[in-house]
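Given below, in the form of structure tokens, are the structures.
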Structure I
Amino acid sequence: MSKIAVSTKNAPEAIGPYSQAITAGGLVFTSGVIPVVPDTGMIAGAAIEDQARQAFTNLSMLLKDAGSSMDNVMKTTLFIKDMKDFKRINDIYALFFKEPYPARSCVEVARLPKDVKLEIEAIAYKNPG
């Protein structure tokens, strides 16, 4: 099975030796996506809601350019800086994903790239055809 790197300007560029996403066998595996505005390179505000909205928008654009969509996501992993933000992140998460919701893990971490408040990664299947 061959793997193909996905690169898009519609989501933050990789900041290290990794791909934004990899497709293989009809699946899309994303790297962690953070709330950086692709056009400016700036973090999308200080509020967790602003950062969550931007991170999920970036994930959506990355999946689209990889031939998938948020509707095709089977599993997400959320890395959050403060578990006290869990409910507010969930409120934004529910705007981007529909039932049946993807399987998900969520962990609190000490620090994230660029000191953002959350990072999300996903596994999705590609659109048919």
Structure II
Amino acid sequence: MSFRLSRLAEEIKREVTDILRLQLKDPRISKFTSITDVEVSKDLRHAKMFVSVFGSEADRSRTLEGLKSASGFIRSELGKRIRLRYLPQLSFYLDSSIQQGIKISQIIREVRNEGAGDHEKPS
């Protein structure tokens, strides 16, 4: 990604985070939602927003539904904050990397605990 696209992606991430935190009042959207990454297309017409939601699968599903529903509002608010010739269409995707990291950590912990039991000296 070019420096310009990277800088724009970070600015969009920052502004959308503020919009979610301060302006969006949709009860479907979890308070534990964060934008983890933004990918802007080269032609600046599309922005993929990757979100992480702390909670159950139902919380993640409701939050994604709420974000998709509010994408027009978020985009219009973004347009007031960022001046671009073309304001990108926003699409939201769940970022499951945090949940995957937690699962991997749990597996490693379990393997270590099982391994520690193998090395004990017999009485």
Structure III
Amino acid sequence: MTRFVIDCETLLRIAAGEIEVAAEHKLVAPTLVRSQALAALYGAARRGEISAAKGLERVTRINSLKVRFLGDKVLQRKAWKVADQLGWETTFDAEFVALTQLRADVFVTSNSDLARAVSGLVKTATIDALRTT
């Protein structure tokens, strides 16, 4: 079993049915990813990229996925330290890194710049890693 932290883009692709996560994998994410996904889906519907009904369907799917959402004070403190260490302006991306350090094996992100920035802190992978054992 591998425990993966997933970013918003990955969560949205799973919710859209673009990828089937292998049964043996466990998914975790910081609680903020749900708000990020909601905002992304709402924005896509406003721009006419998807219908409002499709957006709401994906929100419902996100809430039914087997993803453990975490956001406790230990994670917040760790995210603060990560953001400070990397000189970031916000702690948003740092929450994913901190959660990987605390509770997971690999951080799945489609953001190659982010993956490079955190390569010395956590192991990263693309969404394809979710398909395999």
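Since every read-out is calculated from the coordinates, none of them should be taken as a lab result. This one's a predicted model, so the numbers in the text were calculated from it and none came from an experiment. Cβ atoms are built from the backbone, for glycine too; each structure is taken alone.
What the table below lists for this structure:
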| item | result |
| --- | --- |
| Structures I, II, III, by percent of Cα pairs over 18 Å apart: label with the highest value | II |
| Origin of the value -15500, where helix-only ellipticity at 222 nm (-39500 (n - 2.57) for each DSSP H run of 4 or more, over all residues; to 500) was derived from one of I, II, III | III |
| Comparison of I, II, III by distance in nm of label points 7 Å out along Cα→Cβ at positions 15 and 31 - largest value held by | II |
| Test item: relative contact order in percent (Cα under 8 Å, 6 or more apart) calculated as 25, pick one of I, II, III | II |
